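Given below, in the form of structure tokens, are the structures.
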Structure 1
Amino acid sequence: MGLFSLYRGRNIGKLAAVDALGKGPLKQRIDLVELVLENGEKGVGLKVVAKSLLSYQVLPVSLSADQARELAHQILKAVDDE
């Protein structure tokens, strides 16, 4: 793990990037990467990126496999029509 790593673990590959709904010149996306955590288990890294004309912000988030499953469950629950 490098000194300037964004995540609490080793990034082993980018899985996806999802653009968020935008408003005006502000563009946002969430990058999803596969991690190997410090304890050797798999994890997920989320990188929330916000860009505008004069600004670039990144918020990295590291999740264990269980935390990633809980987040996915809560997202699906939020958009479930039933």
Structure 2
Amino acid sequence: MEQNQQTTTTQPKETVEEVMKDLEQKVNPKTMQEGIASLLTAVKTNDASILLGPMQKGAEEFKERTGREMTYGEMRAMWG
């Protein structure tokens, strides 16, 4: 009887710090003007999801990538 041998390569798991840094880049405004524009749009439309939506998506991606919810400290560090 022949044994099937599978070669598996595992990539190193990314650290929480790497995930946080990546999500900060994805979610946070790139410039002050971009942040102010988002804030003004949220105020004019009375739609807080313009500001909160990207953070919620970031929190969901954090959970997918790390397997756990973000701590309060991690949220503060990433999004103030």
Structure 3
Amino acid sequence: MAAAAFLAILLWSRTRDLAWMLIVIGTIASYADIVFDLLARIGLVDESRYALFGLPFGRIVLSNLPYLFLCAALLVMIKRKRIR
């Protein structure tokens, strides 16, 4: 996943297309989710410290953020390619 994040950053520097930039951000957010999960399993991050109403806020946000960016990228592509 680290290689995908690195390649995503390289692609980001070469393109200014909104849809591709959202895909890159989604890839980086996915990598951040993996790193956060690893740090929580090792014990360096206390997930209960970042709880909102008893729910682990960091876990919920980081788990869903990549999919939100990918959905936004697909919506941008659909809007751009839509036949009028």
At a computed -20500 (helix-only ellipticity at 222 nm (-39500 (n - 2.57) for each DSSP H run of 4 or more, over all residues; to 500)), which of 1, 2, 3: 2
Answer label among 1, 2, 3 for the case where relative contact order in percent (Cα under 8 Å, 6 or more apart), calculated from the coordinates, equals 23: 1
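Where a number appears in this text, it was derived from the coordinates with a stated rule and is not lab data. Because the structure is predicted, anything quoted here is derived from the model rather than measured.
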